[in-house]
Structure 1
Amino acid sequence: MADFVLSLPENIEIFWVFWGSDGFNLPMLLKRNFDEYSLKYCLKNHPYLLLKYDLTHFMLTYHWKNRVKKHLQAIQKVDYFCHYSEEDYEIIKEVTGFNAKWLEFNYGSLDDFTRKEDKLVLLTDYQKDIIWLGNSADESNNHISALFEIKRRGIEFSSIMCPLSYAGHKDYAKFVIKKGRELFAERFIPLTEFMPKEEYDELLKRCKCFIFNHKRSQAYTNIAYLLFSGGDIIMHSESSLTRYLRSNGISLKTIDEEDWSYDKNQKINNSEAIEKLLNETIVVQRYKNLF
C-alpha cells in the first residue's frame with residue numbers, strides 16, 4: 001500500500017481511513033500500547049517490531065525498518081485522516097509529523113452489526129458465570145496483566161473465555177494459553193476457532209463482564225455491540241477509546257477500579273448513548289463529508 005500511495009501524483013487528494021494497526025503498530029507507538037508482560041514478550045520474540053537489532057532477527061529487523069520508513073513517507077502524503085477519535089489523530093500526528101486534516105468518520109452504523117432484538121439482550125435471567133477477555137490474539141490486548149488482576153480479585157466464575165482466533169501471532173496465543181492454564185487450569189478456555197453465531201450469542205448472555213485491556217483504541221465494534229446489548233464492559237483507563245466513549249455520555253469501568261459493577265440504569269443509558277452515537281443518519285453524513 002505504501003508503494004501505491006507514494007506513486008500517486010501530487011494533485012491527488014489522499015484520504016487515510018484509519019483502521020488502527022496501520023498507525024498504532026508503528027515502532028514508536030507499540031511501547032505505549034503494551035503492558036509490561038506484552039512488552040517483555042515482544043522484545044524476546046519479535047524485537048524487530050520495535051526495531052531492536054539482535055543476531056537472530058538482524059535481517060528481519062533491517063527489512064522491517066525499511067518498510068516502516070516507506071510507511072512513514074506515505075503517511076506524509078495523506079491529506080485527510082478519517083477516524084472517529086480526534087485524540088487518535090493527535091497521537092498519530094505527534095509521532096509522524098504529518099499535516100493531514102482530521103475528518104470525523106465511522107466505518108458503519110450500529111445497524112450494520114446489530115439487530116433490534118439485540119438491544120439490552122444481555123439483561124437476562126441467565127446465570128452470569130463467565131468472564132470474557134479480549135478480542136484477538138494481538139499483544140495489545142494485554143491479556144497477562146488482566147489475568148493477574150482477575151486472580152487478585154478472587155472473582156467467582158465458571159470460566160474465562162478468551163478469543164484468540166484473530167490477528168496477532170500464533171506463538172503469542174500459545175503464550176497466553178499457557179499462562180491462563182497456569183493461573184486458572186481448565187477454567188481458562190481459549191477460543192481458537194470461529195464459532196456459530198447462535199452459540200456465540202448464548203455465551204455472551206452468560207458473561208458477568210467483558211474485559212478489554214487495550215491501552216489504545218481497539219475492538220470498538222465489539223464494545224459498541226456489547227454496550228447496546230447491556231453488557232458490563234471493563235476497559236483500560238489509558239485507552240483513548242475509553243475517554244472518547246465517556247465524553248459521549250457512556251459510563252465505563254476501568255480495570256484499575258475496585259468496583260466493576262454496573263446497575264441496570266447505567267446499562268440502559270449506555271445502550272441509548274451508543275445508539276445515538278452510531279446513528280445511521282450521522283454515519284451516512286460522515287461518509288458524505290468525504291466528498
Structure 2
Amino acid sequence: MSSIVVIGAGVAGIQAALDIANHRIHVDLIEREPSIGGHMAQLDKTFPTNDCSMCILSPKMAEVSRHPYVTIHTCTEVESIEGEVGDFTVTLRKHPRYVDESTCNGCGDCIGICPVEVYNRFDAGVGIRKAIYKPHAQVVPDIVIKDNEHCIECGLCYDICGLNAVKREDEEKVFSLNAASILITTGYTTFDACNKSQLGYLKREDVITSLELERMINASGPTGGKIRRLSDGTPPRSIIFIQCVGSRDTSIGRPACSCVCCMQAIKYAMLIKEKNPDIDVTICYM
C-alpha cells in the first residue's frame with residue numbers, strides 16, 4: 001500500500017502517525033523544527049488534571065521514532081503538493097543541520113563548550129541557548145543542530161566532537177515523496193502581543209505572554225520552575241492575567257473566542273498558588 005504523509009509532528013501528528021502505522025501503512029512524518037513534539041513539549045502541566053505534559057508526550061515521541069512503519073523528516077518543510085487522492089507528489093525542502101545525523105549521538109559536549117549565547121525561541125525568549133544546541137533535553141531525534149547564523153566558527157565544537165559529526169559546510173536538500181493521502185496537523189502560532197501596544201508588551205519587562213510564563217513555571221525551563229520578575233529576578237507579589245488578547249477582537253479581524261485562554265489562566269493560577277501561595281492572582285475577563 002502507498003504511504004501517507006503527515007505534515008506536522010506535534011502531539012496530533014505523532015498520534016496520527018502511530019494510529020496509521022499500527023495498521024501497517026508507511027507514514028512519512030514531516031516536521032520543520034529540529035525535534036518532533038511541537039508546542040506540547042514546551043508545557044509543564046496539562047489542564048485540568050495537571051498531569052506532567054512530557055510524561056504524556058515523551059513516550060509517544062519515543063514510540064513513533066522507533067516504529068518500523070514511520071520515517072521522520074525533521075528540519076523539513078513542504079515546498080509543493082501536486083496530484084490527486086491516491087497519487088500525490090509532495091516536494092520537500094530539508095534545511096541544513098550542520099551535523100551528521102547518522103553519526104551524532106547527542107552527548108552534548110559541543111553544547112557545553114560553545115561560547116555563543118543567543119535568544120532561545122523554545123523558551124519564548126525567557127532563556128538563552130548556545131549556537132549549537134538541542135531545543136530541549138528530550139528531543140527526538142536526540143541530536144544537536146548548529147545555528148550557522150550565530151556561529152562564530154571558533155572551531156571548539158569541531159575539536160571536541162570525537163565522532164567528527166559537526167559539519168563546517170552543509171546544504172539544503174530538495175526531494176519528493178509519493179503519497180496516497182496527506183494529513184495536515186500543523187498546530188498553531190502564538191499571537192504577537194506587540195500588536196496590542198496599550199498592554200506594554202516588550203516595553204515593560206514584567207509584561208509577559210502566557211507561553212513565557214509557561215516556560216518560567218516549567219521545572220525544566222530557564223528559571224528551574226521559579227516564578228520571577230524578568231526586570232529584577234525577584235518573586236512577584238501579584239500577577240494579573242489579561243484575557244482574550246488576540247481573540248474576540250474585531251479590530252484585528254479575530255472576532256472568535258480562542259477557546260483556550262480561560263483554561264490557561266485557571267491552570268496558571270493553580271500552579272502559581274501551588275508554588276507561591278503568597279502571590280495574589282487576578283484574572284480579568286470580558
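Given a value of 0.30 for FRET efficiency 1/(1 + (r/R0)^6) of positions 66 and 162 (r between Cβ atoms, R0 = 30 Å, to 0.05), point me to the structure among 1, 2 it was derived from.
Working: 1: 0.30; 2: 0.70.
This figure was derived from 1.
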Rg/Rh (Cα atoms, Kirkwood Rh), for residues 98-209 alone: greatest across 1, 2 for structure 2
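Can you say which of 1, 2 returns 96 when volume of the Cα convex hull per residue in Å³, for residues 10-81 alone is computed?
Numbers: 1: 84; 2: 96.
Source structure: 2.
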Given 20, 17, 16 for semi-axes √(5λ) of the Cα gyration tensor in Å, for residues 146-241 alone, calculated: source structure among 1, 2:
1
Comparing 1, 2 on distance in nm of label points 7 Å out along Cα→Cβ at positions 26 and 250, the highest sits with 2
Taking helix-only ellipticity at 222 nm (-39500 (n - 2.57) for each DSSP H run of 4 or more, over all residues; to 500) from the coordinates of each of 1, 2, which one would give -13500?
1
At a computed 6, 25, 33, 24, 10, 1, 0 (P(r) over Cα pairs in 10 Å bins from 0, in percent), which of 1, 2:
1
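Any read-out appearing in this document is the output of simple, stated calculations on the displayed coordinates, not a laboratory observation. These numbers come from a predicted model, not from an experiment. Cβ atoms are built from the backbone, for glycine too; each structure is taken alone.
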